[in-house]
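Structures follow.
We did not get these values from a lab; they are worked out from the coordinates using the rules stated. Just so you know, these numbers come straight off a predicted model, no measurement behind them. Cβ atoms are built from the backbone, for glycine too; each structure is taken alone.
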Structure 1
Amino acid sequence: MTEAAARDDLEATSGSATALLRTVVGSVLRPIGGWMSAAGAVRLMDDLGIPSTTTRSSLARLCSRGVLCREPRDGIAGYALEPAAVPMLESGDARIFSERTEASSWCLLSFSFPERRRTSRDRLRRRLAALGCGSVADGLWIAPAALEDEVAAAVGIPSDDHGVVALFADTVPRGDLAAGLARWYDLPAIRAVHESFLGHFSGVAAPMNDGQAFALWMRALDEWRVIPYRDPGLPSAALPADWPGAASAALFQRLRTDLESRAVAYAAAVAASDRTVGAAR
């Protein structure tokens, strides 16, 4: 795995301590200046129910993956965002926070590998699935045209020694698109992540304080952030009438409006207070 692939970790799921820490880093570390004391990181993760020993292991893991680096400031142990991780986080922002746009045109990716490159072929398949591509046939994948640049970057077009790769943009699939989507994508699994998000966060009580707002927003964002990759804008006209995608997207936007600024303010206060206390000692 390349350094960049290890950093973006597209195949990661949500809910684990490391996933939650990545969500904290991606959503609040940049707005508060890109640095947080080690004690501040432990306090924020404690708000999410993560023990300090587990948090320290997750911090070390993100350092090894090139997302964070250890950086003391004014004698205070802490962690800074790796500059090389910023483009990865910005790319994630575009997918996670952008208004949902339904696909109207598509791109096709065709590739061929010699058998000796089976490992590279399987790795590419996993990466394409993680980006939100659907499998049409062995060696042929489809994605909304809006993902063309992401797909091209992910597979390294023009082709390298992985095999022969070709990308065809602005394709209009022939035949029954609804039947095609059902073949190309795991629609029951995509429905399940939408319904899980709705089940966990619909009707939750409004947080009483900013610490609770932080915890709720981090949990919601951590669960949501994988959904735009699983469902990259599949057109509603070709999906079942009760498809939950629009409802989950609307819920996410409401939660963001209500919670994001409070969560960032709380994280900034924790980082600042811990740094001040540490310096005083």
Structure 2
Amino acid sequence: MRKFAIGAAVSGALALSALAVPSASAATPDLTFSNVVVNNDKAIVVGTTSTVKVPITYTLTHPVDLVIDNKTGIAGIAGIALYRGSSLSKMQNEMESDDIPNCTTTSTTATTVTNSCTEVIAIEPQDYFSGASDAGTWKVAGFYGLSTSTTDDSGDHLSFNYGYDMWGGLGTTQIKRAAKLTTDATPEPVTKGKTLTVKGALTRADWETSKYSGYTGQPVALQFKAKGATAYKTVKTVTSGSKGALTTTVKASADGSYRYSFAGTTTTGATTATGDYVDVK
């Protein structure tokens, strides 16, 4: 599982530096991350297999004399991370972009440089999520990493130095499990005034099994759109049963399509089934 990324290429060096170097010996750069927007302020909905690309925009202000080399990725890297946990020191999961942020200078002063930055975090569910606990509120942090290395072939010597700073409290975002819905109305065709049975199933992504499993005890709206109409209207609300099963009955009144629609929860995304057209005789 890909947890605690913190710069995949140098995570080992970070772990060693935490043991070997007193924290007071490292200079903290004066960086300010502001106006952070994750996924266009919408919830991040993730299924079981497909990669979800999350766009992030933000403003980064740093001292004029601080080199942030976001072109080569070797030294002075700054960016955004998402993490789950009560604090940075107690994070339970974390993710960053695999690519270097794209930053454009928007203003300068005698002491600071301000940049407008964009980046994308590509979420692969198999790499980042292990179970239901990974759904919910994630926090946003900014980070800065600096790495330098020197090779002295004449003395057969190699040195490597790495520093890393992270700032939390930049906001939150919601990560939700993707959901699916089905609808099947029978019999078809049906005589006007007769009973029509509408069945379906509500399922959601299970990150432990990489499959979709039934979501029980959830209110799901049964909707109907008459032939020639432009919008669906809610007929009734049905509660999902065992394995997410849905079933209810209605009186057939006119030609049209039936569908189930789920509004979502704090941990599960909204979804709407494809309409099932019924011919009423």
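Of the structures 1, 2, report the one carrying the highest value of FRET efficiency 1/(1 + (r/R0)^6) of positions 33 and 113 (r between Cβ atoms, R0 = 41 Å, to 0.05).
2
I have 24 for relative contact order in percent (Cα under 8 Å, 6 or more apart), calculated from one of the structures 1, 2. Which structure is it?
Computing relative contact order in percent (Cα under 8 Å, 6 or more apart) on every structure in 1, 2 gives 24 only for 1.
Match the computed value -1000 of helix-only ellipticity at 222 nm (-39500 (n - 2.57) for each DSSP H run of 4 or more, over all residues; to 500) to one of the structures 1, 2, and report its label.
Structure 2 accounts for this read-out.
Rank structures 1, 2 by Cα Rg over 2.2 N^0.38 Å and report only the one at the top, that is, the highest.
2
Match the computed value 1.9 of distance in nm of label points 7 Å out along Cα→Cβ at positions 49 and 225 to one of the structures 1, 2, and report its label.
Going label by label, the one that fits is 1.
Computing distance in nm of label points 7 Å out along Cα→Cβ at positions 201 and 241 for each of 1, 2, which one ends up highest?
Going through 1, 2 one by one, distance in nm of label points 7 Å out along Cα→Cβ at positions 201 and 241 peaks for structure 1.
One of 1, 2 was used to compute FRET efficiency 1/(1 + (r/R0)^6) of positions 177 and 209 (r between Cβ atoms, R0 = 30 Å, to 0.05), and the result was 0.05. Which label is that?
1
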